[in-house]
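Following this line, the structures themselves.
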Structure P
Amino acid sequence: MALTVRFEEVVASLPEDWTDLELDLRIGDRGRYVDAAVILAQINAQPYSRADWDWRINVAKGFGHAAAAETVRGVLRRLDREGIEGEMRIRDAREGRAEVVQMWGRPESVRREFRQRRNL
């Protein structure tokens, strides 16, 4: 199964208010490890050492210290185009959190827009 298709399935299986996602990725051909690592550097995939899985990928839906879901999708699409096959699993998924933003001194219009965008 293509990595992009698997990623779409994972995202579709998550609840509507998901915020963070940690994925494990393993490639099938060990000879393509360096090629995959160069591509995955765009989303700051963290390599595992001495583990069954090759990388951990942190994905964010809207905010946080992770790669945006759209960017991860594009990088996985590139791996698919390069013919680098692999498998993916969900390590952890978090939901229902909202970012903390300092609103002191900001106009009410900014506060309303923030609440509207974050569904708070």
Structure Q
Amino acid sequence: MKLAEGIRRHGFRKWYERQLLQSHGHLVVTFFCMIGVFAAIDGMRGAMGWAARAEGILTAAVCAAAGMWALRRYLWLMQHAELAAHQAECPQCKAYGRLELVQSDASGDRVTVRCRGCGHGWRIEI
């Protein structure tokens, strides 16, 4: 979910929490994919014939590709959320995450926000 849409719908703190949960879900997928790779390799040890070995190699390759995709997605989501979190503190009153959306650009990654406590405005860019 884009930053602007997330702040508008849920508020910054809930958006941040959802980003972290989603990213850690991808980390769990990565873990299970690596288990699949190891299981496929272990299954190939006792395989007789080229068909069984080819099936094991294909299974390991698919699990490895899915695991790499999930790992990249985890890292991207985590970096995205942390970059926004480092800019979510009001420069004036130092309140964290208490902000409301004023405006955003077309992509939703550059937003102008205002502190709910003191009314100070600043930009968050991801």
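Derivation of every value follows stated rules applied to the coordinates shown; laboratory data play no part. Given the structure is predicted, the values throughout are model-derived calculations rather than measurements. Cβ atoms are built from the backbone, for glycine too; each structure is taken alone.
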In terms of Rg/Rh (Cα atoms, Kirkwood Rh), for residues 5-68 alone, which of structures P, Q is highest? Q
Which of the displayed structures (P, Q) returns the greatest value of relative contact order in percent (Cα under 8 Å, 6 or more apart) on calculation? P
Of the structures P, Q, the one that 2.0 was derived from, the read-out being distance in nm of label points 7 Å out along Cα→Cβ at positions 13 and 85: P
For helix-only ellipticity at 222 nm (-39500 (n - 2.57) for each DSSP H run of 4 or more, over all residues; to 500), the calculated result is -22000, so let me know which of P, Q that is. Q
Work out distance in nm of label points 7 Å out along Cα→Cβ at positions 61 and 101 for each of structures P, Q, then name the structure with the largest result. Q
Which entry (P, Q) yields the derived value 0.00 for FRET efficiency 1/(1 + (r/R0)^6) of positions 37 and 93 (r between Cβ atoms, R0 = 25 Å, to 0.05): Q
Out of P, Q, which one gives 0.10 for FRET efficiency 1/(1 + (r/R0)^6) of positions 77 and 109 (r between Cβ atoms, R0 = 25 Å, to 0.05) as computed from the coordinates? P
Computing semi-axes √(5λ) of the Cα gyration tensor in Å for each of P, Q, the value 33, 14, 13 comes from structure P
